[in-house]
1. Suppose you compute helix-only ellipticity at 222 nm (-39500 (n - 2.57) for each DSSP H run of 4 or more, over all residues; to 500) for every structure in I, II: which one lands on -11000?
2. Given 1.0 as the derived value for distance in nm of label points 7 Å out along Cα→Cβ at positions 21 and 109, which of the supplied structures I, II does it correspond to?
3. Assuming 26 is relative contact order in percent (Cα under 8 Å, 6 or more apart) as calculated from a single structure, say which of I, II it is.
4. For FRET efficiency 1/(1 + (r/R0)^6) of positions 37 and 165 (r between Cβ atoms, R0 = 30 Å, to 0.05), the calculated result is 0.00, so let me know which of I, II that is.
5. Could you figure out which one of I, II the value 6, 30, 36, 22, 6, 1, 0 for P(r) over Cα pairs in 10 Å bins from 0, in percent was computed from?
6. For which of the structures I, II does the calculation of FRET efficiency 1/(1 + (r/R0)^6) of positions 181 and 253 (r between Cβ atoms, R0 = 41 Å, to 0.05) return 0.15?
7. Can you spot which of I, II the value 16.1 was calculated from, given it is mean count of other Cβ atoms within 10 Å over residues 173-180?
8. If you rank structures I, II by mean count of other Cβ atoms within 10 Å over residues 125-132, which sits at the top with the largest value?
Structure I
Amino acid sequence: MHCIVPEAEALLDKVFPVLDHGFVRLVDYLGSDQRIVQSARVSYGEGTKTYRQDKGLINYLLRNDHTSPFEQVVFTFHVKMPIFVARQWVRHRTARMNEISGRYSVMKDECYIPDSDHIALQSEDNKQGRMSEPVSPEMAKEVQDILNGQNAVAFEAYHKLLDMGIAREIARVDLPLSLYTEFYWQIDLHNLFHFLALRLDGHAQYEIRAYAEVMLDIVRAVCPIATEAFENHKIKGRSFSGREVEAIKAMLRGEEIDLTEREKELFEAKLK
């Protein structure tokens with residue numbers, strides 16, 4: 001049975017802005033919550049049940065990592081983002097994509113400049129991230145001016161090379177990582193949930209989190225039951241090691257937990 005979701009139909013081709021020049025657009029979708037339960041029940045030949053039973057089944061499937069029914073739902077997005085975000089994005093190799101080519105097209109003079117609220121110093125305890133507190137407005141303005149100046153120099157050289165007749169594939173080589181690229185991205189719901197679980201995490205870079213948050217809202221419109229289950233079991237849920245399980249049992253018995261200082265730190269972080 002072909003699945004039509006009115007809430008999703010209303011989102012098709014709608015542009016959702018992200019960052020200063022980026023966007024996410026739902027191009028197409030295949031399937032819905034109904035497709036998930038149809039796929040799960042085909043193995044023993046039972047049809048659609050009540051909403052409550054469908055919800056229970058989807059929660060059971062997600063909680064117990066029965067992934068194949070979620071692979072029956074497919075999304076196609078058109079996304080535009082800075083190249084440095086795209087390079088993180090394509091590490092998720094379970095999707096199909098087709099990207100704009102600087103060999104065929106003249107690239108637009110569009111580069112990402114972070115707003116002042118998201119310019120921060122290097123974190124002292126996170127080697128790959130920034131501090132949570134932004135720098136002063138004066139320093140943020142200085143950073144933005146430096147970035148804008150460098151981008152202007154790069155694009156001046158780019159267009160000069162193009163005007164000289166130099167091939168586009170050569171003229172583009174010095175364009176910055178902040179340059180915007182765009183591509184079509186098709187992925188099934190199981191692998192999309194995996195992408196979102198990683199990129200919605202607080203440790204993910206802010207810029208890619210901004211895209212993940214928009215995509216989560218779009219997925220929620222297509223598959224509200226599955227998305228609710230995903231948020232409950234994967235985003236808000238926690239998994240514990242064997243030693244951590246023993247620590248929980250000890251806590252319930254009123255006994256002292258037997259963990260190293262580092263293990264305690266990680267354990268307490270999960271409990272927050």
Structure II
Amino acid sequence: MQLRDFLINNLLSMNFTLSQLPVRTLKPRSVGLTMVMDKGLSTEETRNFLSVAHPHVDVVKLGFGTSYVTPDLEKKLAVYKSFKIPIYFGGTLFEAFLIRDQLEDYIAMCKYHEVSYMEVSDGSVNIDHKEKCRLIERLTKYATVLSEVGSKDAEHVIPPYKWIEQMRGELNAGASYVIAEARESGNIGIYRGTGEVREGLVQEILTQIPSEKILWEAPQKSQQLYFIQLIGANANLGNISPQEMIALEAMRLGLRGDTFDLFLHKTVSK
């Protein structure tokens with residue numbers, strides 16, 4: 001299977017053949033996901049972005065509440081559908097519906113737009129964890145559920161055992177993946193205010209939660225590099241800028257200076 005994946009990757013997705021590249025999982029992937037954060041691309045910008053990056057994009061999040069104010073939303077969603085790229089609306093929008101007691105409206109809206117993913121988060125609204133798990137369980141009837149763990153409040157530091165407890169509970173409730181919170185700027189949650197990875201937290205999480213079930217929000221290059229070095233080419237990474245998609249895929253394959261030596265089995269003589 002690995003040889004087949006390697007050959008297909010080279011024949012279908014790449015422009016020439018190189019040896020000693022890591023095997024990337026094939027779409028539709030269950031691991032090695034790249035989630036892109038769309039914070040307001042126009043319909044034409046969406047088309048242009050996907051014309052280059054669609055082989056490497058697994059799912060797109062229309063960030064926070066941008067879908068509410070995006071002109072010609074249906075036309076834009078049609079572009080994503082034409083490239084067979086699933087989308088979902090940001091967790092903040094879910095929370096905006098929930099706090100207004102409009103959960104049924106949220107479900108109906110997602111059905112109307114044929115959205116196949118839903119994000120359950122509590123970064124802006126305090127939700128009892130048992131209630132959050134009930135919401136996850138309910139929404140799995142309608143879509144693939146991603147649940148976000150971690151606070152958007154920099155003053156609210158969650159201890160590692162709590163991250164693990166919440167992640168485990170949300171996966172057990174039916175979430176397909178848990179998202180490790182970082183915000184679109186990458187300076188909260190699993191990161192310090194400087195953007196530096198809270199390595200002890202990450203390492204402790206990975207002792208209890210399978211890496212293939214975690215989608216690490218990693219908008220900054222240094223953060224992407226950290227998880228590729230730690231987990232490998234098929235780390236699940238999210239909140240990637242559309243402009244960084246091709247660069248990230250090159251980094252995953254050891255074709256960027258930061259990861260150039262990571263997957264080589266031998267050193268070329270100089």
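Since every read-out is calculated from the coordinates, none of them should be taken as a lab result. Given the structure is predicted, the values throughout are model-derived calculations rather than measurements. Cβ atoms are built from the backbone, for glycine too; each structure is taken alone.
1. Details: I: -13500; II: -11000.
It was calculated from structure II.
2. Working: I: 1.0; II: 4.0.
Structure of origin is I.
3. Details: I: 26; II: 19.
Of the structures listed, the value fits I.
4. Working: I: 0.00; II: 0.65.
It must be structure I, since only it matches.
5. On the way: I: 6, 22, 26, 23, 15, 6, 2, 0; II: 6, 30, 36, 22, 6, 1, 0.
Considering all the candidates, the number was obtained from II.
6. Details: I: 0.15; II: 0.90.
The structure behind it is I.
7. Details: I: 16.1; II: 23.0.
So the calculation was done on I.
8. Working: I: 10.9; II: 13.5.
Ranking I, II on mean count of other Cβ atoms within 10 Å over residues 125-132, first place is II.
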